Structure I
Amino acid sequence: MHLIDGELSAGTGTFEIISPWTEQTVAETPCATLDEAERAVAAARRAFDEGPWPRMKPAERAEILRRFADRLQVRRDELVGIAIHQAGAVRSLAQGLQTDAPLKAAFEYADTAATFEEVESHVVDGQPMSGAVGRRKLRLVQRVPAGVIGAITPFNYPFRTSVQKVFPALAVGCTVVLKPHPTTSWDSALMAQAAQEAGLPAGVLNILLGAGADVGELLARDARVDKVSFTGSTSVGRRVMELASATVKNVVLELGGKSANIVCADADLDKFFASEPGNLRHAGQGCGQLTRLLVERSIYREVVARVAEQMQRIPLGAPEDPATGLGPVANSSQYKRVLEYIEIGRQEGATLVCGGQPSQAHDVGFHIQPTLFSDVDNSMRIAREEIFGPVLVVIPFDDEADAVRITEDSDYGINASVWSRDTEKAWRVAARIRTGSVGINCLANVTAGPHGGFKQTGIGREWGKYSLDEYVELRAYEVHE
């Protein structure tokens, strides 16, 4: 059910949640209308302008947020099941990054809310002021909540991205209208129930299930919304930014990626392969996935062969089987898109090493074989455009400078890894890459924060304490004592 102005509502229409494993309906949610979105925005505006939430002490907000996190925690097993059957996650991923990690983050944001420093003070001039013996001039910098937040989340990690937007925004005193992706809004129905049970004041959090692009556009253009936090594709992010510009609205945009995994000839290959470069976690549906594998030419064929072997060993089993290593892509549109890109790769002249077809292990569902292309040039579309599926491209490079050149020849800059036993060289390469995070002889833990990127990857940073900074504005006071 929707959550609007503190009340759960069944709405007027319904939206079917289709399992990517079976192509069968596994749940129905309401389908939010523009009228319902208008009510939600009005409620959030009223709650911010007139309600208690922005004016509460940080410890008071923290207590309510802990109750909110508690009510989500008791639904943990249900959230795991939803991540599997709604988003196509395998069980290990559904339990970890899809559920347990965001639940842990929810409690951490609640704790952070209790210690949130609203005011910094600085002595500007400690000398007596003219005509005022012994008095000081102070400057105070106050962090004030940014206002009403329009939060728009994607289909790949729905619960996780909802938590990483909702909790830090609420922690600093903002109010929120959350619009999850319509195909993966089942978990948000549980979030609506938990918020009401926790006693969040009316209008502080509003959740619109099954909502389409029209509702997202309303949030981006409506002058009553002070800021939009959007995670999704770069093309839609451009549209959000365009609409937000009409009211000079601030935005947080976490968009696409085509991240490079750079393997130098002197890398510890056993350590590199332990990172499972051919696994393509969550069927490659992650903005920070390392989907461009750059390998120094002298070890190129060896690495390609070993990656192909690793990819072909991935168990393609049933959704509830803990051994299953790769699930389907999340919906039919994405399924068609990925298969189209595989065909584009063939036409561009890349070598299809393995995969390239719908999975032969399943009769139904949006399953695609783990797919590897070698002999890829960075000018090819499969090397430049975000595919968002289980497709890995391998590009050779000649030396350190060539690796940096290829990596930087991209519209995106969200993540990377550099593998070399020469740590000085690895650091040198990492420092020359314009990207939000870099792993040196490891995979970067992007959820530790700050998470975000350069170029068309977006604007702003999320996760950890850095998320709170995105939902405040700074106000300066000059005080003469």
Structure II
Amino acid sequence: MRVIHFAAECFPVAKVGGLADVLGALPKYQRKQGIEAMVVMPFYDKPFVRDHAFEVLNEGHIVQGGSSYGYSVLRESTSSLGFELILVKIPGLLDREEVYSYSDEREQFLAFQHASLNWLCVSSQRPDIIHCHDHHVGLIPFYMEHVEQFSFLKGVPTVATVHNGQYQGWMSWDMASLMPAFDTWRWGLLDWNGLINPLAALIKCSWAYTTVSTGYLDELFKKANGLEALFQAERAKAYGIVNGIDTDIWNTSSDPMLDTHFTQASVRKGKALNKKAICDQYGLDERLPLFVFIGRFALEKGADLLPPALQSIFERLADQVNFFVLGSGDKIIETSLLETREHFPQHLALFLGYNEELAHQVYAAADFLLMPSRVEPCGLNQLYAMRYGTVPVVHATGGLRDTVVDVDADGYGVLFDHITAEGILEGVERALKYWNNVGLKEQTALRKKLMKLDFSWEKSAAKYTDLYKKLINL
């Protein structure tokens, strides 16, 4: 079975969020299970691309509005990621350093989808499944069925995965002039509330759609940034498949980014040494429980609640707890966190920016991971944390509710219901109360329990394979 994944990100080529982690792992595990999986993504001028050899598979051109663009299709020569990686380069559009945030971002992804399908058609490559991830590639199933230029691909089963339904790629109908000529009788498949909505088109036109947890699928039926009715109408082809993690990368016994490796048997000593290294470097007291937040400073992540929550935590729990915050994003949140650190420098360490190596080290050092997300389709941070023996303290939403069982229910984490600064404080207090009421032996047993949990991609990849076979048999 040959499967092509289309996406905007893929770790370690280009990463902004969890989408990249999924694309960097799922195809590799599908390969291990006998699926010929590959990833097609835009070209970015990133270190990975500069450091690896690529060969040209195809060169061609597309017409977008009144402009003609040449494109090159490049394949990473050694398959170093464990699967075939294809980059589509378009000088002037897809040859830049960043993934998002350009003023012509819509033109970029329109061109990527157009050129990618053009390449498949001219090279007579007809896969068994085309798997599209999020709105950036949301027009592909529509193009395959309703653009004469791509009729070679008509009838190939398509799967859509919604990683985050809040972002939908809206564009005005003026942008239709930049699209390849399509059957205008089918314009309604692109439309939602008077705009071209690529995510809506993806859900309408794909043969099946998945979300990255069953809990998030249920949430989309009720709250999907305007697409609730669509998700409900198409629910017969909906599947919730929780994301996994790449246990080759997230492995405490071999992670090259860690100062000290450890296993379940040596988790107590290993985490203590990693914690000491972080605390020494950032001026924290290693004897106190260490909570960490790792992620984007965005409303959906609840990051705006961190400054007031930390203020309350440090005032009420003085000399009982330390925090390490690693992330970046909203500048107002960054400024507020800097001000909070000025008031509590002995209890709060702050790293503004994205640092993959430091993230691994902090997961290994932490006692608790805080995730106060308002929206969390699956969540990977809590899975990484548990893999590293760190207790998750999470808002009970989406994939967090699916993957974390509260300690009061004989589980291994702490869930809180109210997404407020007070709710975060209550979650932290509950975690500390539990931690302080059990002995060192019970703490170590909980860490081992966390590390034994199986959130690897093997099970999830097998579920995708079952879905692919079902669609092919149709």
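No value in this document is a laboratory result; all are computed from the given coordinates. On a predicted model such as this, the values are computed, not experimentally measured, just so you know. Cβ atoms are built from the backbone, for glycine too; each structure is taken alone.
Structural remarks
- Comparison of I, II by distance in nm of label points 7 Å out along Cα→Cβ at positions 218 and 394 - largest value held by: I
- Test item: mean count of other Cβ atoms within 10 Å over residues 250-257 calculated as 15.6, pick one of I, II: II
- Taking relative contact order in percent (Cα under 8 Å, 6 or more apart) as the criterion, the highest value among I, II goes to I.
- Structure from which 0.15 was derived, FRET efficiency 1/(1 + (r/R0)^6) of positions 34 and 354 (r between Cβ atoms, R0 = 35 Å, to 0.05), options I, II: I
- Each of I, II could give FRET efficiency 1/(1 + (r/R0)^6) of positions 2 and 42 (r between Cβ atoms, R0 = 25 Å, to 0.05), but the derived value 0.70 comes from II.
- Structures I, II, by distance in nm of label points 7 Å out along Cα→Cβ at positions 26 and 322: label with the highest value: II
- Structure with the greatest value (metric percent of Cα pairs over 26 Å apart, for residues 18-185 alone, set I, II): I
- For distance in nm of label points 7 Å out along Cα→Cβ at positions 282 and 386, the highest value in the series I, II is held by structure II.
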